[in-house]
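Novice: Scrolling down, you'll hit the structures one after another.
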Structure 1
Amino acid sequence: MKAISRLKILLGLLQASHYDMVLFYSWLARHPRPADWDAFREKVTLDWTWKAWFLFWTSITVSLLIPLSLRMNMLLLWPFEWLATRWVCAAARRHMQNFKFHAAIGITGSFGKTTTKEILAQILGQKFRVHKTPGNVNTLLGVARWILRESFADGDIVIVEMGAYRRGDIKEICDMVRPTVGIMTGLNEAHRERFGSLEQTAAAKCELFDALPRGGLALWNKDSAFLNQGVLGRIARWEERGLRPTAYSCAGAGDIKIEVLAVGERSTRFRIMRAAEPMWTWEGETALLGAHTALPLAATVRVASILSMSREEIARGLERLRPLERRLYPILSPGDRLVIDDSYNITLDGLKAALEFLNGIKRRKIGVFAGIPEAGPDTAAVNTDFGGRIGEIFDVVLLRETPVSISVRRGLKKRDFPEGSIIGYDGSGEVEQILSRIVRDGDCTYFSAYDWPGIYL
């Protein structure tokens with residue numbers, strides 16, 4: 001085993017320095033990476049004295065006890081962590097009760113939460129003072145801390161992204177936020193390992209609608225088959241409570257119908273209509289990339305209409321939409337080189353949408369990937385299929401060495417993707433060096449999640 005081999009190298013070096021810890025730590029400072037130690041394997045001889053044996057076995061024993069030690073420490077910390085969380089959440093709940101918001105909007109789902117939140121904030125910001133949870137803050141404690149930092153006022157709008165790590169999390173967030181509008185963006189396999197089944201995942205997400213007051217607006221993505229299945233059996237119960245469950249869809253279900261007219265490298269053209277108002281129509285371009293952005297736009301227009309924004313105000317917001325950073329974010333570099341930053345997150349649905357968009361770009365395409373680490377029980381099969389898909393679209397693939405990259409590589413080979421066009425790498429620094437050699441003028445370089453090299457920042 002590599003770990004045992006490296007332990008022997010360290011013991012040999014310690015022995016060679018006559019167990020002088022100053023010299024030993026000085027050597028470690030010059031060689032901080034375990035991979036660097038391997039170069040000394042042939043240079044170091046370890047004399048198995050009783051002292052060397054003692055250090056060897058105690059080191060192994062301690063390393064084996066580390067997981068148990070961590071578990072014990074976590075158990076000891078749990079009561080204090082629980083009390084601290086209760087205190088912070090109670091303070092946040094009291095803080096929110098001091099204000100009469102124009103609307104409090106909760107957003108949850110397996111994907112698309114942050115995109116929907118950002119689009120909604122931009123459009124509603126044309127008329128209202130909007131507060132939104134920053135970045136990907138969506139946990140119970142994260143939302144509570146954000147609430148305590150914010151300076152709210154009566155009449156403001158609050159938009160809160162809500163994530164769930166266990167049943168009851170979203171309910172507790174709702175107890176603080178008291179949402180009047182709920183949006184569920186979709187459901188997939190991403191959290192199946194966390195909740196055990198799609199049914200349990202749907203139940204956790206539906207806590208948002210369960211928390212809405214009488215007259216509250218409950219919007220869900222009808223195009224998400226898993227979510228639609230989870231919601232349908234609960235509609236009657238919500239309607240009995242006086243809620244307004246409403247589906248939105250690119251197929252035109254519900255009040256909003258949206259059509260994708262054209263998808264370009266720098267913008268997307270839409271036509272949006274309201275079924276309730278036949279004369280209400282907007283047609284124009286936004287800086288958002290990809291046909292998949294139609295769904296959050298449909299949800300946003302519906303919410304904006306409910307909050308009494310006029311057609312003109314909504315249209316102005318649509319026209320002024322800015323690209324969303326790290327979500328199919330386009331950058332035009334010298335030499336007509338197009339860089340697409342999609343490094344915010346890895347989800348199967350997000351990558352499918354990205355590939356659909358990239359398939360329409362008529363350039364030589366270079367993709368930088370690390371695979372899909374959280375794809376449920378069929379992770380290997382999903383990544384193999386994913387490898388096949390990118391093999392149809394890209395000309396060169398840079399593939400990070402991860403546990404799932406083997407499956408991605410297998411999928412590429414099934415598509416007869418040239419072996420010489422698959423380049424492995426370990427980190428962003430190496431990506432920068434590789435791209436500096438292979439990128440040509442006019443190329444499109446796509447960066448998947450967590451693989452955004454600093455040279456482009």
Structure 2
Amino acid sequence: MAEISCISPIDGAVVAVRQAMDAAAATATIKAARAAQTAWAARPLDERIALVNAGVKALGAANDEIVPELARMMGRPVRYGGEFGGVEERASHMASIAAATLADIEVGEDASFRRFIRRLPHGVVFVVAPWNYPYLTAINTIAPALIAGNAVVLKHATQTLLAGDRLAAAFHSAGVPEQLFVNICLDHETTAALIADGLFDFINFTGSVGGGRAMERAAAGTFTGVGTELGGKDPGYVMDDADLDAAVATLVDAAMFNSGQCCCGIERIYVHESLYDDFVARAVATVNDYRLGNPLDSDTTMGPMAHVRFAAHVRHQIDEAVAAGAVAHIARMAADDDGAYLTPQVLTNVTHAMDVMREESFGPVVGIMKVRDDDEAVAMMNDSHYGLTASLWTGDLDRAEAVGNRVETGTVFLNRADYLDPGLCWTGVKDTGRGGGLSVIGYHNLTRPKSYHLKKVIS
């Protein structure tokens with residue numbers, strides 16, 4: 001049986017070790033979840049909502065323990081307080097819209113017929129959660145899936161093994177049945193085999209493009225629905241009338257927060273030529289103020305990347321770009337150890353021939369390019385095989401909407417970035433994947449429609 005270990009990026013210490021479940025044990029667990037789902041779906045919606053809300057509250061009660069635990073597992077500084085605020089916001093919103101969203105859709109009724117569409121749970125939903133925001137990304141599916149009447153099987157990332165334990169314990173303590181919501185540890189081979197056996201009714205995967213392709217390959221021929229939120233190379237565009245102070249502060253934070261390990265983090269910035277020099281100078285000054293160090297230190301503003309190999313990838317991208325003519329503006333910081341601790345970097349004189357401007361970095365580096373006008377900016381933003389979010393900066397709402405209509409992306413932000421509004425659909429295009437989380441559309445993806453055509457009289 002495979003052993004799975006979480007290694008801290010702080011010092012290489014072992015944070016947690018788990019034995020991966022074998023196929024037989026996992027199959028039995030999933031079948032037990034399916035059996036429990038029938039009774040769960042039969043419970044009144046208000047009762048399911050109350051239990052999910054109680055589970056979220058129980059998770060929040062453990063936040064003081066979770067925050068340093070997160071720092072040890074994946075390196076996020078404790079000063080940022082963890083993820084519970086966002087978890088609560090998303091779960092609360094999905095709870096608040098459940099009754100209206102899951103209500104029958106009445107098509108028509110007269111003396112002879114009643115016709116309506118009812119949304120029913122899929123059955124067993126498989127949630128494969130990532131390490132970069134282990135609670136936020138997981139709750140996106142867990143909360144609405146349970147509220148809609150599904151059973152949930154959670155497989156968390158190796159780097160954040162304890163997050164899966166925490167989520168399961170919180171919901172179980174609140175009264176969600178243990179067999180209904182289960183956290184399991186699996187290796188890749190067993191995961192693929194379980195999917196191929198058709199044991200799940202819907203799969204939600206957040207992770208790499210390669211991981212998404214593996215999920216779809218495993219599910220091929222099973223007719224199991226697969227929702228994917230994969231890689232990104234999100235752009236920011238600063239127009240000639242932008243509020244420069246706000247644009248610099250927000251876009252730099254969106255590029256560097258969580259050591260750049262954000263699904264919708266900004267990885268490339270296009271600035272109108274009239275503001276370019278000023279923007280670059282301010283961005284460099286902002287990044288130079290970061291304090292790279294131990295995430296358990298409250299003064300640290302940037303911790304290590306989650307794994308040495310992630311940092312090595314970003315270093316390679318930077319070195320390759322500099323060798324091709326890019327200019328690196330940030331001097332090596334004292335804490336940079338050529339391992340997981342990586343100096344955040346601002347690059348100029350970059351081109352789309354460079355990997356750092358085309359392929360996902362998922363680290364603290366951003367390239368900045370000068371553009372002449374909206375047309376050039378749109379062409380640059382669309383020159384990517386990813387499309388999750390785009391951040392536009394202008395005081396002209398109509399102009400922003402017109403530009404946004406042309407950008408190939410899942411979400412258009414105006415004068416903000418790197419935020420997930422639970423009232424809006426979280427979705428992407430191109431290699432970022434397909435599907436939709438949160439909002440009313442999230443419920444649509446976690447349920448199936450069933451039509452009723454009822455003739456009242458026999459004649």
Structure 3
Amino acid sequence: MTDLFDKQYKENSFRDQPLAARMRPRSLEEYIGQKHIVGEGKLLRRAIAADRLFHSIILFGPPGTGKTTLARVIANHTSAHFEILSAVLTGVKDLRRVIAEAEERKKYHQKRTVLFVDEVHRWNKAQQDGLLPHVESGLITLIGATTENPYFEVIPALVSRSRIFELKPLLLGDLGDIFDQAIQDEDRGYGYRKIDFTEEARGYLIDLADGDARNLLNALELAIETTLPDEDGVTRIDLDIASESIQRRVLRYDKGGDSHYDTISAFIKSIRGSDPDAAVYWLMKMIDAGEDPRFIIRRLIILAGEDIGLADPNALRMATSAAYAFDYIGLPEGLFPMIEAAIYLATAPKSNSILVTMGNVQKWQKEHGVGRVPIHLMDGNRDAKGLGHGEGYLYPHEYPVHIVGQQYLPDEAMGEAFYEPGELGYEQRIQKNLDRWRELRDQYWQQKSVGEKDRGNEKP
């Protein structure tokens with residue numbers, strides 16, 4: 001009788017679990033999605049199927065893409081002892097226990113230990129360092145799961161000893177298969193009930209899940225469990241019920257994580273690539289996700305100098321004006337000048353000549369050093385009489401078009417052209433002015449060289 005009660009208790013306990021937990025795949029055959037790493041013939045699939053996972057792996061990707069699920073599939077396929085730790089809930093003490101038991105298991109039973117660490121990036125450096133020698137010796141085969149880029153959040157030594165597999169947001173087709181599986185499975189899903197989803201409702205939930213299986217199954221469960229069956233015993237889910245169950249698309253954005261850096265990168269590259277539509281798209285994603293608008297504006301100001309520069313001098317004015325306007329009026333109206341600035345910068349002519357010029361000067365100075373200031377450019381207000389500082393300086397405003405050929409660079413750098421204007425926008429005008437100035441400079445330098453040569457040939 002006790003066994004009967006135990007069986008009933010286990011069945012009830014299982015039913016009490018969230019749908020997402022009940023529907024976790026138990027085998028490679030049930031696993032849906034991520035075909036680029038576990039599809040037929042892929043390395044990881046072969047290793048799992050053959051129970052030959054001898055090298056540590058790190059699984060990284062957004063929430064709901066199947067990292068923990070894949071680890072559990074590995075656990076079901078391996079003959080090794082499978083240990084699970086959560087980096088959020090465990091520490092050094094738990095790790096020491098796992099290592100001690102692994103040593104005993106290998107010594108007396110010749111059995112391997114596979115350790116799954118969920119959210120492995122949450123362990124600090126000391127904790128990760130504590131695991132390293134045991135991964136290195138082969139005592140522990142690590143399966144780490146993380147939502148953050150392991151190349152930034154996991155110590156390099158541990159990364160170098162692991163194979164990295166990136167899990168991507170699930171495709172709409174994959175989500176559709178997961179949806180249908182949950183509806184049809186009689187043991188774990190809702191196959192034992194009469195469920196009628198309209199195509200609109202189904203498509204809506206799949207679309208707004210945004211590649212996250214857990215988000216989809218949670219919404220599906222909420223829709224079904226909060227809807228009473230009709231007189232025929234059928235639970236009917238239409239678009240209205242579906243939209244209530246998943247209010248809005250989940251934004252994959254963590255201000256301290258990969259999504260933060262990836263999104264701002266997409267924003268900057270869209271403006272640099274002169275795509276105003278994409279620029280505003282990524283800007284609005286950041287704003288909706290709670291990004292600090294001032295961070296975005298700072299990037300606009302930087303971009304105005306780095307990627308537009310003198311091709312359109314108004315770009316910097318537009319970006320700084322957006323900063324002033326936002327500080328003056330705040331959200332939500334402060335979005336208007338931000339979007340205006342983003343569109344202006346995206347559609348402005350582009351030039352990276354400022355960045356290139358800076359690099360050219362730094363490179364030259366690193367190779368040649370910083371030359372001495374020419375004596376005619378020195379401050380003549382203090383010691384012009386005694387040392388001749390400022391002697392020979394030509395005041396440009398006394399000459400036609402306010403330009404005069406004279407030396408401004410140190411002797412060592414004369415003739416160098418660090419700045420080369422771009423071909424677009426205002427820099428076309430700059431090029432014309434610069435050509436004239438450099439012509440005068442070259443004439444001056446030639447005359448100076450001839451003069452010095454003549455003085456050198458004078459008899460004592």
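Novice: Assign the value 26.3, 90, calculated as Rg and Dmax of the Cα atoms in Å, to the correct structure from 1, 2, 3. If you can, show how the numbers build up before the last one.
Specialist: Numbers: 1: 26.3, 90; 2: 23.2, 86; 3: 33.7, 126.
Considering all the candidates, the number was obtained from 1.
Novice: On distance in nm of label points 7 Å out along Cα→Cβ at positions 122 and 322, which of the structures labelled 1, 2, 3 is highest? Mind dumping the intermediate values first?
Specialist: Details: 1: 0.9; 2: 4.5; 3: 3.7.
Top value of distance in nm of label points 7 Å out along Cα→Cβ at positions 122 and 322, among 1, 2, 3, belongs to structure 2.
Readers should treat all values here as calculations from the given coordinates under stated rules, not as data from a laboratory. Nothing here was measured: the structure is a model prediction, and the numbers come from that model. Cβ atoms are built from the backbone, for glycine too; each structure is taken alone.
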